[in-house]
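Some structures to go through are shown next.
Rule-based calculations on the coordinates, nothing more; no lab input. Since the structure is predicted, the reported quantities are computational estimates derived from the model, not experimental observations. Cβ atoms are built from the backbone, for glycine too; each structure is taken alone.
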Structure I
Amino acid sequence: MATVFSPSSQETFKWWAECQPINFYDSDEGLIRSLEFYCHDAERLLTYQDRLSRFGASAATVLNEAAQTSNLAENLPILQSAGGELNDEVLYGVPYHVIGSQLYATGVMQLFAEPIDHVLAMAFLHLLSLNGEAGHACPFACTAGVIKALSALGTDEQKQQYLPRLLDPDYTRLYHAAQYLTENQGGSDVGSNRTIAERHPVHDGDWLLTGEKSFCTNVTAPIAVLTARPKGARDGTSGLGLFLLRQRHVDGTLNGIQIVRLKEKLGTQSIATAEIRLNGAVAESLGPVDGGFKNMMRYVINTSRLCNCFFASGAARRAFITADLYATHRTAFGKRIKEFPLVNQTLALMKAKSTGILAASLCLARMLDDVESGLEDEERNQLLFRVLLNVSKYRSSVLARETVLAGIECLGGNGTIETFSVLPRLLRDCIVYETWEGPHNVLMARLYRDLRKASALNQAFMCLQKVFKNVEATELADVCHSALRRVETLRVEIEKELNGSDVEPSWAFRAAMDVFGNLFFLARICAEADFHKSAEIRIDRIKAAQDFWRYTCPASP
């Protein structure tokens, strides 16, 4: 009698490797159609289609493997020691540089030069972020912010010196950038920063910076922007200046920068985040010294927060792809697990959440393009953009974390195994996304102050109402009608909070902003669904809108 061998676990799951996507862009018609909806320059989008397709293929294959490998313990960035003393060398493994060369070769940073095209640029970031932070999503955000700050505030000499290198697609030549803002004693309370700037005694126009910075991600970047308080300037944020710092002098020596240690983080481990000490580092002011905080927020932090939304959209999309593939192929109790109603509904909600994050994020990118290109009134729309950006940064990171956790649940025990899928790493990265560029309660405080201005409140709610009222798809009539009613009651709830005597937001305000953010995401799904139907595009955004509405208001029909 022949011996029967049970298949090994590797053979049992052979299908898992074989069913993985080979192109994140070409296989995502929803993303392709969303770009058609939000791009203001159809011809420019057409010229970038091949680059997006090639990068989508690279992200699903070469970058996917490199991101996994670079996150292994033996390949994480390390700080070299020399003679027992910490020196300036942070070393990365080969996989880290593979990702960087593939990303920047697309020419994506050139999209931040005039005319700026945030929609297209963020499409590349979304594709990159399907592999998590991967060591380069943060540098992307920092570099984009520095390009924008230099373009808007830099002198002609600064622009000529730095912009060509920041826009260069050659990874071996380009400058990527960092931002050194946080200090231990304040954290998000930037006004308590103690780093001091003194005018250089010899070189007119230069400054000497002395102090410590606590969260310096992408610490190996050739240039960085940072805040410091000119000696004698007032306390608080109004006394901060914005400065441009080179990592090294022209002769290659370190510019008064000491890397104290690298931080051991829960997530985003493939990129070095350091504590540094500035010992008379030579820097240049970027823009008027007395406008440092305002310019930092507008060009650096807002750009980072927008990028953070796309970190979340990539993570959520990858979680859905992973869970959907698994549920489609995995059998249990005699049938594919996708056939079980609870699994099927979990997947539907994951898809709806990832769709909402991307739709809202692309809408924000388009808003910024319209404002900065002069198509929309900047002063009137800047406050609305800030409100929608801050609530989206908050909600997108929460929804992404929820979506990744749901994906892990769909995979069961396999979902917790580091070598089985990307999901454990995505979860760790998502937790970092939730605190990066403003933890939730800090964003709530900013929203609370902004919405106390009547114009901001009116604009925010008119934005929601306009979309729901204009949707013509009959399949969404019930959703839009119910959403409009919820918008009206929500405004009453928020106005009650804003009209109180408290100077800080309550938990009830935060709960109300949860709903507001979800309604904004729902509105953008509905707008896309309406566009798709009118153009006879067969993308099921209508079901995504219905599913997301049930998530937003579970008691509603």
Structure II
Amino acid sequence: MKLRPYQQDAIDGICQALRECDSTLLCLPTGCGKTVVFASAAKIAKKRVMVIAHRDELIQQGAAKIHSVTGERPNIEKAEQYSNERTMFPSKCVVASVQTLNARMGDVRRFDRFDPHDFSLLIIDEAHHAVANSYRNVIEHFQVNSGCKLLGVTATPDRSDEIALKEVFESVAYEYSLLDATKDGWLVPVRSMPARILDLDFSAVKDVAGDFHQGELSEIMEREGNLHGVADETMRRMGDRKVLVFCVSVSQSELLAEIFDRHKPNCARFISGDTPPEERRQLLRDYAEGRFQILVNCMVATEGFDCPDIGMVVVARPTKSRSLYAQMVGRGTRPLPNTVDGLESPEERRAAIASSRKTDCIVLDFCGNAGKHSLASLPDILGGKLPDEVVKRAKQHQEESADSDQPLDVVSLLEQAEREIEEEEKERRDKERRKIVIGKAKVSVGEIDAFSVYGLPSRARNTFRVLPLTEGQKEVLRKQGVPFERLDPWQQRELFKETVRRFKQNRCSFRQAKLLKRFGHSTDCSFDEAKAVIDRLAKNNWRQE
């Protein structure tokens, strides 16, 4: 299987990280093939590999992908299924349920069947769950062997998750954002359609573990006026798109599906953790085959659920968790099958998406009185590397546009917010300069200007350990003229990733970008376009035309 460029970069990052420390984290947005990446990591592991997940869908997907990538069928350790540990040639890979591994068999747990010294890699799927005791029990069992490395894979973690995840993972091997994946043409653009429901009031809802108290939130979302508000807005905006609705409770799911069917008979079904397994599988098959338009679910279609033709995600369970919100939105970001693979450039892939039957995904959010709470929304997950003040300003602009019938381009909102804040900061600096007596010594702002040249934010949002650049990577920056010596490891690595990304995509170089920015030109252009502009400036004695 040929890996996509970012998937190969992820594998390279994992190998480097696990040479230098015992545990690392891979962050890829939903739809970017994290299962392919960890299956490829399993293929090159020196000894046996254990993959741990917490849901049947994830276990089956992981096993199938490992088989297709490695050519070897992994064993499954789940409930009544047992890995072939007692045979002469056990499978190299085992995919296991975390609940099963923790199950007691008399005085021992089921993970005691596995000798840690037989394994060189332990992989945790949906690694934001790894802080739970059930996962830690398994990790401690396998890390009796100091040669068994730990790899966690997840979509972008919530900021509140990062503190806890640092207790399990030492570093981040590779991170690819939803915005990067969209710009590179691997995922469809996501657009926001916020809708205001006047009776929605979350101001008095308490917090539990960083999110809303589920019982209190359910009581609000199950009120008849709010149910009809969600249904009316969804029906008004969905057109012929396939719709996935997320609810906070089973009761809300059932009631909403009933109201949808009153509007349009037989258009909706609901599904929850209480739905019997065979009935659940049949409902998901019918939905995938287009037998009904709207699937209303209560926390079933978050992890391990793939249906590429979903065109609208309805967030009828407000959350403060960025990771949960990213999981919900991620159900709609996949392009249709055979749309982008095989195309070499981001421009070709974006054009293919734009001409396909699925050009984007609409995210329908519901606004109300949030009080002290800050609800997760699209600017949070698209602006993952941007400063907090930029994301906050973009969210304000998004809320001001609530009830618009036109989808909002959130990337444009983030860019607008960034420009506004830059202009305000420039105006502030200009006022300060006017107070300073002319003739004072010129102050250099130093190497961090490289971020400004590239148009990158200068601060990281996570606080994981970041591996320093190798000498070879530093030499790449030196040859490109990128100043980096006095920067910290995170800043150096961000500049290196951007330098490599620009080279691979034939974007303008650092030296070109520096000149373009100096003369007020955009740095978002190709190498040849930048050269043409610089040549014109040189012929004009470095004066603007």
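Please state which of the structures I, II yields 16.4 when mean projected area of the Cα convex hull in nm², for residues 89-352 alone is computed from it. Provide the component values of the computation, followed by the final result.
Working: I: 16.4; II: 18.0.
Of the options listed, only I reproduces it.
Looking at structures I, II, which one was mean count of other Cβ atoms within 10 Å over residues 17-24 calculated from, given that it came out as 14.8? Walk me through the numbers before you get to the answer.
Working: I: 14.8; II: 18.0.
Source structure: I.
One of I, II was used to compute Rg/Rh (Cα atoms, Kirkwood Rh), for residues 209-512 alone, and the answer was 1.02. Which one was it? List each step's numbers first, then the result.
Numbers: I: 1.02; II: 1.05.
The structure behind it is I.
Which one of I, II has FRET efficiency 1/(1 + (r/R0)^6) of positions 145 and 425 (r between Cβ atoms, R0 = 25 Å, to 0.05), as calculated from the coordinates, equal to 0.00?
Details: I: 0.50; II: 0.00.
Traced to structure II.
When FRET efficiency 1/(1 + (r/R0)^6) of positions 305 and 321 (r between Cβ atoms, R0 = 25 Å, to 0.05) is calculated for each of the structures I, II, which structure yields the highest value?
Numbers: I: 0.50; II: 0.90.
Checked I, II; max of FRET efficiency 1/(1 + (r/R0)^6) of positions 305 and 321 (r between Cβ atoms, R0 = 25 Å, to 0.05) sits with II.
Here helix-only ellipticity at 222 nm (-39500 (n - 2.57) for each DSSP H run of 4 or more, over all residues; to 500) was calculated and came to -13000; which of the structures I, II was it taken from? It would help to have the intermediate numbers written out before the result.
Numbers: I: -17500; II: -13000.
Matching structure: II.
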